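> In the part that follows, the structures are each spelled out as structure tokens.
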Structure I
């Protein structure tokens, strides 16, 4: 996570703009002032300004909070994809009664996720959606295992 945070700070648009402007100034200023032999110092100063901007981003609470929000959103979207993938796998094994229940659960899950994605960021909403998705994943896994075992039981001659 620390590496992602650092890379996010390196490639932040503001920091890249600072880098572009400072490198541009480092390329133009020595030739305008007639100090061509000090080019390497100008480029070193431009790099230093960029690194200071990156460190400033890393220390910024606003940047850290937005990074954490983006990571949580990615995590929730990944849980949502996992739910959908598991539901598609479960459809192979379920009977019609359980398939209807699965569709209802997936519909409710989609409503909850869509309401989260539409609204503004709220910590409580985020936790509710995260726990809901974890519960749906557990339910789908249990349903799949139940249906597989049920079919095995019905196919066994006693």
Structure II
């Protein structure tokens, strides 16, 4: 048992030391741009419309436009805020997915709870189980709605 544990720790150590070296050997340059998925209004910092490219200049925006320079990048991005717009855009994308998946799950839970409640035929144990599922669905609904608040919190934290 000690031999297996020693080999496991040694292999994790080797992988932990070798993996960063392998990742650092990549010669691919990180893109300095992103395509905005939905309109982002950052108050005093400005706004970028859906479909625009946030980048420091047109040449950097070419990487996000399939290699050809875009007609115009988001004007706010030229002021050095393009990274913040890309961050908020990614937060919007992730929270939208969380929201949609949670809403689908909530609907399924409510349908199952309703079916259980109707088929309980007065049995207190089955009724209690159905009520528990309804509460579970309500908690899921609250979590889905909180996911919609996360982009506002991120914008508040970054000071926009």
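Each reported figure results from applying straightforward, stated rules to the coordinates on display, with no laboratory input. Remember, predicted model here, so these are calculated numbers, not experimental data. Cβ atoms are built from the backbone, for glycine too; each structure is taken alone.
> Work out which structure the value -22000 belongs to, where helix-only ellipticity at 222 nm (-39500 (n - 2.57) for each DSSP H run of 4 or more, over all residues; to 500) was derived from one of I, II.
Computing helix-only ellipticity at 222 nm (-39500 (n - 2.57) for each DSSP H run of 4 or more, over all residues; to 500) on every structure in I, II gives -22000 only for II.
> Can you say which of I, II returns 2.2 when distance in nm of label points 7 Å out along Cα→Cβ at positions 47 and 103 is computed?
Value 2.2 for distance in nm of label points 7 Å out along Cα→Cβ at positions 47 and 103 corresponds to II out of I, II.
> From I, II, which structure was P(r) over Cα pairs in 5 Å bins from 0, in percent, for residues 39-86 alone = 5, 27, 34, 22, 9, 2, 0 calculated on?
On the way: I: 5, 19, 12, 13, 11, 10, 10, 8, 6, 4, 3, 1; II: 5, 27, 34, 22, 9, 2, 0.
It must be structure II, since only it matches.
> For relative contact order in percent (Cα under 8 Å, 6 or more apart), which structure out of I, II has the highest calculated value?
Structure I comes out on top.
> Taking 1.33 as the value of Rg/Rh (Cα atoms, Kirkwood Rh) derived from one of the structures shown (I, II), identify that structure. Please list the in-between numbers first.
Values: I: 1.33; II: 1.21.
Only structure I yields this read-out.
> FRET efficiency 1/(1 + (r/R0)^6) of positions 55 and 95 (r between Cβ atoms, R0 = 30 Å, to 0.05) computed as 0.80: which structure among I, II?
II
> Another one. Identify the structure, out of I, II, from whose coordinates distance in nm of label points 7 Å out along Cα→Cβ at positions 15 and 127 was calculated to give 3.1.
Details: I: 3.1; II: 5.3.
Matching structure: I.
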